[in-house]
Structure P
Amino acid sequence: MGLPRAAGTGVVRKLAEKEAVVERWEKSAWAQKRAAIEKRRTLNDFDRFKVMLAKKVRRDIVRKAVHKSKKA
């Protein structure tokens, strides 16, 4: 990367912008998982209820598709 030893904040910031470190981090699976966890922590009761209903609908669709594929 070419980062000198004991580099200051400005040097590190310029190199991070040049290498697009933040954009690559936001695309990583780890960052996306952390963002999902944070989003779940901020949900209120009604939002959690809507998520539960969406999961039930998804589970039903998957179950029917699996049953259909086993039948064929």
Structure Q
Amino acid sequence: MQGTPEEIVPAYNGFLGYYGSYKVVPDSNLVIHHIKACSFPYWVGQDQRRYYEFKEGILILKTPLPVMS
């Protein structure tokens, strides 16, 4: 809470936080996050998809690869 601008700016620029409800899609290892608030304002109201796995008791979320046209 007492950081200098030189400490705070890089930490903030590397931060992403969001919250909302979510839905686990059975048999797909997919979870869909329904974004209610986010540090990226343009994500609010969107759904974000993440693939999940458990490895040694740790939840790992992965972003799907973008589709190139």
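Since every read-out is calculated from the coordinates, none of them should be taken as a lab result. Since we're looking at a predicted model, the values are computed, not measured. Cβ atoms are built from the backbone, for glycine too; each structure is taken alone.
Between P, Q, which one scores greatest on volume of the Cα convex hull per residue in Å³? With respect to volume of the Cα convex hull per residue in Å³, the highest-scoring structure among P, Q is Q.
Computing helix-only ellipticity at 222 nm (-39500 (n - 2.57) for each DSSP H run of 4 or more, over all residues; to 500) gives -26000 for which of P, Q? Value -26000 for helix-only ellipticity at 222 nm (-39500 (n - 2.57) for each DSSP H run of 4 or more, over all residues; to 500) corresponds to P out of P, Q.
Distance in nm of label points 7 Å out along Cα→Cβ at positions 4 and 60 was computed and gave 3.8; which structure, P, Q, did it come from? Answer by label: Q.
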